[in-house]
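Multiple structures follow.
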Structure P
Amino acid sequence: MEKFYITTPIFYVNDKPHLGTAFTVIIADVLARWHRLKKEKVFFLTGTDEHGEKIEKAAKSAGKSTKEFVDSVVLQFKKAWEKLDISYDKFIRTTDPKHEEAVIRFVKLLWNNGDIYKGEYIGWYCVPDETFIADSEVKDEKCPNCGRPVERIKEEAYFFRLSRYKDRLLGFYEKNPDFVIPDFRGKEVINRVKAGLNDLDITRISTTWGIGFPFDKKHTIYVWLDALTNYISALDWPGGEKFDEFWPADLHIVGKDINWFHSVVWPAFLMSAGVSIPKSILVHGWWTVSGAKMSKSLKNIVDPSELTKTYSADGIRYFLLKEKSIWEDGDFSESALASAINGELVSGLGNLVARVTTIAEKFKGDIKGNDEIDEYMYKVCGFDLSSLIKKVDDCLCKTYRTDIALKDIMSAVGCLNKYITDKEPWKLASAELGNVLYNVLEPLRIISIILRSFLPETADSIFSQIGVEPQDLEKAKMEQHFTGKVKRGKNLFRLVEISV
């Protein structure tokens, strides 16, 4: 059996989840579900990053102890992912004792390899991003990543010899050209590495909320070294059964702002520790609001949990996955979300299911195909089922274009709606009507299998209405009879009011 290990970043708990974090986990969920449909053994990891100075400050601002604060925010993440139907296999927290033990073990490997030394850090530091910034990158004393003010700090620290790994990293990228996806993000990384690498500060003495550095108790371990280790600690590294089965990761999904840490720093850590490197890093763009990145300071955060009070989880998933390619930034508005739901989902897919189940429920004859399946939908409507499955598989396993996959699926839905309109089944005699119903219900069953990755609740509802159990991709082929007991159910989606 093939295996597939997919991860999201672990999300920082200084605040509740937002649309950007939801986008990341939804992409991962779609890919995990697709590989399960292909009968592969899947491990889907997500979780929370809970240490560091920023968390201490956020807890103090909220008037809570740090542990009390992180527990409350973690609960918000778990509830949000439940509302969005996220099918993760493990939710890891960096405050988990097993994770903390693994981090200390990992740091000792870097130490024993001679890659850690004591020094002094003098320079810029971005507290919100927990990131040290080179002088050349700072303009007007602001972080080049988030645009917020940086602090000039001077403190004792332990460093990782990242500079030692420049040539090894470049050699690795050359041998693994698909390591960073898309290609233009990989080129960005390579150009930065070619320009030279500075050693990385991996401890802090300004915060106690973290994992103690094993060689000097005044220090805590830098949150990025702590956080990145979650990808192996979640598998019970070293020597755990899951680690032996699933590592190296097949896909780390990350936002473009943390590409550097995953594509440069993480591989260098792993090289030092003697652990194999993940196969690919998938880097996605941001969701913005009025062209600006979501941030607390701009008060433009879109809360996915709040959205689910008005819109269905599948409606939200559909919009985020089809509105833009994952490489690009996209601007979010509720009017665009409502338009997508009212259009493709209500008038397209929902209308198809309502039409065919209403007619089929009243039909008393056999719903089955002729010896030669009706060619009309292929020749006139342009519907090609085997081609659709291949296209969707390529989109989810090679190009990662969920937008194109959904466009192709909805095109197939349009073909079936056209077929019903053109055939006018309400005018047909029983024998011919049975064949027409078959030629809609069987493709609809297969489309529902494909949709299980994207819109799981919707797919299950369609299965229920057409009278079949949820199925995997091995059943995604036209058969010569339809055995379902069709019963018209509730509408898949409801019309939503579009605000101007």
Structure Q
Amino acid sequence: MTDTILGDLPTTDLELHGQRLLAWIATYLEHPERYPVVSPLAPGDVRRSLPPAPPAAGEGLEVILRDFESKILPGITHWNHPGFFAYFSISASIPGILGELLTAALDVNGMLWKTSPAATELEELTLDWLRQLLGLQAGWFGLINDTASISTMLALAAAREAKPELAIRSRGMAGRPDLPVLRVYCSEHAHSSVDKGALTLGIGLDNVVHIASDAEFRMRPDALEAAIAADVAAGYLPLACVATVGTTSTTSIDPVEAIARICTAARMWLHIDGAYGGVAAVSPRFRHVLDGVELADSLVVNPHKWLFTPIDCSAFYTRHPHVLKRAFSLVPEYLVTREQDEVVNLMDYGVQLGRRFRALKLWMVIRAFGAEGLAARLERHCELAQQFAQWVTAAEGWELCAPVPFSLVCFRFAPPGTSEAECEQLNSAILHRVNGSGEAYLSHTKLSGRYVLRLAIGNIRTEERHLARAWDLLREAAATP
């Protein structure tokens, strides 16, 4: 057996199949509607179509790519489809896709500055660019995580470390009668990642206090203040609050400035979850959505949600990087470098040691579209949402169920005389029919106990015709006995 046989595949294979793949991707992006947006397969279909054991001998790339098209692709729900309106619609743009290709080819691990200076310094620069695009003042330290769930967990960990008297880093939390019960506060409409972060850090689900919201589904400052006062009286320690700019169910915007004043008075860490809605501040028209964020301790926005960057790419910012570093930095001898006191080593600011070069794709997206191009695309999505909301309002039997501050519309079909139970059954059936069409994909939520439909616009290729088709499908489904 020779070294040639034991090495990689020849680069001629990369050239041949790489060109074919790029051509395939170009066709895919040009004509995404040729695939059903939701995979029609049943559970287990993909696995049953593939061999149960790995091949003993290597197979040709041509055979592998043929199986990708025939066996993998049918099991894909196409988030890059312009008719994808579920959850928060995301999309990978061409510069982002090319950035991912280069990242995979370079395959660097940016754990230390030394292990690839460009990985660290481009991440610092790109997140400073994003900070400027969002209209945030200088002084924020940023790093990229995979998702907002991890970013929020890091914020809660920093909140604990911001109270060094708790000695969590050295002594932990278990078996400590001297440690008061720690409490975390968020809206009843906050993302479940707040609960997961508390669960992971040992704070406990019972100690996440979900604050009541107002008629527009925003956290009520008076209810937050009352909850904090009650907890202090009970001997609990208020630790952190998470306010949301663009909640998952309705994209409501919590009153950040009022919440910040309460947190300051209570000596609590304030984290802003702007994973979806915060990105809108790239447009000067929506800059106001981050009003008050300068009073917060940390913030997360997700370029992979609504800034056309391939998942995963979550931008986490804090005004207290020294606290975050104190919570997580741990440098064994084999990671000590000569430059470590002069540079940022990103491994010091979170749980993970290994780090992908995620900044490259975001840098390419920002450069390719520019501030004006990004803002115009976000504004267009919000305009499309207002258009859809107008269609709903004007249609007999249909109603809006929440304000539309961004590009998400919450609505339902509720003919006069229909009970709540009947409405839920009716809208669930409508959702099932529309999603089964292969042309559009929506999701649902519950607001004040009412089952409502959600249509989220965020794909870079979504046009009014895709929205109009979804509206036709919804009305056809509602008219079906």
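The numbers here are math on the coordinates, done by the rules we state, and not lab data. Treat the numbers as computed from the prediction; the structure is a model and nothing was measured. Cβ atoms are built from the backbone, for glycine too; each structure is taken alone.
Summary table below
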quantity: Mean count of other Cβ atoms within 10 Å over residues 227-234 - highest-scoring structure of P, Q; calculated: P
quantity: Comparison of P, Q by relative contact order in percent (Cα under 8 Å, 6 or more apart) - largest value held by; calculated: Q
quantity: Entry that produces 35, 21, 14 once semi-axes √(5λ) of the Cα gyration tensor in Å, for residues 91-242 alone is calculated, selected from P, Q; calculated: Q
quantity: Source structure (of P, Q) for Rg and Dmax of the Cα atoms in Å, for residues 195-274 alone, computed value 14.1, 40; calculated: P
quantity: Label whose coordinates, when mean count of other Cβ atoms within 10 Å over residues 171-178 is calculated, return 12.6 (choices P, Q); calculated: P
quantity: When FRET efficiency 1/(1 + (r/R0)^6) of positions 19 and 291 (r between Cβ atoms, R0 = 25 Å, to 0.05) is computed for each of P, Q, the largest belongs to; calculated: P
quantity: Structure responsible for 3.3, with distance in nm of label points 7 Å out along Cα→Cβ at positions 59 and 443 calculated and labels P, Q on offer; calculated: Q
